[in-house]
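Quick heads-up: structures coming right below.
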Structure P
Amino acid sequence: MRLLVRSHVELECEDVCPTVAMLRPSSGDAQWVVSQSYEMAPWIRASEYTDSFGNVCQRFTLPEGISTIDVQSQVVVADDINDSEDDGFVLIDELPTDCLMYLLPSRYCPADAAIERAWEIVGKATPGFGQVMAISNWIRKNITYRYGVSTESTGAFETMEARAGVCRDFSHVAITLCRALRIPARYVSGYLHKLDPMDMHAWFEAYVGGSWHTFDATQATREPGRVVVSYGRDAADVAFLSNYGPMKVNAMKVSVEKLLTAG
């Protein structure tokens, strides 16, 4: 399917503010970017680079006062999510080297302290895909989606204790439990068609059966129509804005529209 993704951000700075943004989807295994525009007002000089996770980052210094960023992308993504219980556990010595960092504990995902809990949750589920689905189902049944119960510093264990959180928190719990079972798992930030309410979204991917697979503990089914903006070990790696000075986000508006042509 071909999706038209728009994001509008209004920012207010007390002084000039060095900033790194991750707002531009890029082509890769998950998608193909057909066309794109990136507008800033007032217009300022910017540069772009790729970080250690393969994310495309925009670097600029915002002026004092109000600035806006508008990004519009046409992106072709898969019509369906095709995988099954046959996608099994991959032995550590058979994993690609670039998967190994997604086995390690990270800021919000203390996997080394979750081994016993992870095995309790998955029970006798089939190693690999079946275990990841068991984790997703457990989260959806036991953790309530609720705004205002977590902050930027909330980690996976705090979310499990509170039994509530948002997509960011759901993904951290899932990643923590997967890594505790030695299943590589990574955080994904992007957009989901028909998400309600519409906003930037977070889900996770797990490496089973020899490739990365999409999972989303906030959804009853693993819906297609996903546009990836960034990957990371957890939310600390994929902030859509990293500001190095006082900054206020006055507004952020996101839309995802399915276009008639599939390209």
Structure Q
Amino acid sequence: MMEEELGVRLFERLPQGLRLTAAGEVLISQVRRWRRELKYAQAQIDDLRGLRRGEVTIAFVEGASDFLAETLVAFRRDYPGIDHNVRMTGAQGVVDLVLKGHAEVGLTFNPPTVQTVRLEASLIYQIGAVISPTHELAERSEVSFSECVELGLIVPNESISLRAVVDALWSRTIGGVSRGFITANSIALIKQLVEKGAGIGMMTPIDVAGEVASGALVHVPLSDAIVPLSVFSLITAGGRTLSVPASLLVQVMAQTMRDKHSPGVS
């Protein structure tokens, strides 16, 4: 028995049960500390073996879906022990979730330039015409915004940050209040409508990367001299230390942005 080995009493035997002695309290404190240190050592060993564990919550805008899916598939091959909780919301919603600590990592467009938001990586894009492969403009190397307006636009509503970019382009080229043949609150729905020939969309190359790669859609640059820029950014909260899993994911995402997605600025 432990008491015999240590030569002290660890428990007082009372009618109502057992109670730790002072020596017992010392021993149980050491055991608890040992268990904490063992858990920490196991985590370090897992790191050395590449078996990192944990969970990362990611907030993202709908237009980043293809990029996020591509990154997570590759990331999980290297780090299968890390779980991911992904939450889609609007551009400002991504910022809010990151700053409130409800998400460690965010993917958004045009984040605010403030100290509380840390830009881990950014890419600059220009919106262009998103067209069905069978559309009359699909073979063009570039098109004007006014041409697209005449043929019918499908635009996002005000809940999507891309709408502000479309509004700015409309103001610079057409004038007045922008309007669309169809207005929708879903990037996915706009892409489906464009694919079925319902009109022309206005998006950045990253919004339609998957569809362009598969041949389902075509992205044609705009010929207009001044096209507002969209900044696609990987963000975290400034002044906050990331968990090991989140830090690993940020590194992989930033590298993917640098290696595989060139800025679509003409």
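With distance in nm of label points 7 Å out along Cα→Cβ at positions 11 and 179 computed per structure, which member of P, Q shows the largest figure?
Looking at the calculated values, the largest one is Q.
If Rg and Dmax of the Cα atoms in Å is calculated from each of P, Q, which structure is the one that comes out at 27.0, 93?
Q
Here relative contact order in percent (Cα under 8 Å, 6 or more apart) was calculated and came to 31; which of the structures P, Q was it taken from?
Working through the options, I get structure P.
By the measure mean count of other Cβ atoms within 10 Å over residues 131-138, tell me the structure among P, Q with the highest figure.
Top value of mean count of other Cβ atoms within 10 Å over residues 131-138 goes to structure P.
Kindly point out which one of P, Q the value 0.30 was derived from, the read-out being FRET efficiency 1/(1 + (r/R0)^6) of positions 139 and 251 (r between Cβ atoms, R0 = 35 Å, to 0.05).
Q
Can you spot which of P, Q the value -12500 was calculated from, given it is helix-only ellipticity at 222 nm (-39500 (n - 2.57) for each DSSP H run of 4 or more, over all residues; to 500)?
Computed on structure Q.
FYI, it's all coordinate maths here, none of it is from the lab. This is a predicted model, so every value here is computed, not measured. Cβ atoms are built from the backbone, for glycine too; each structure is taken alone.
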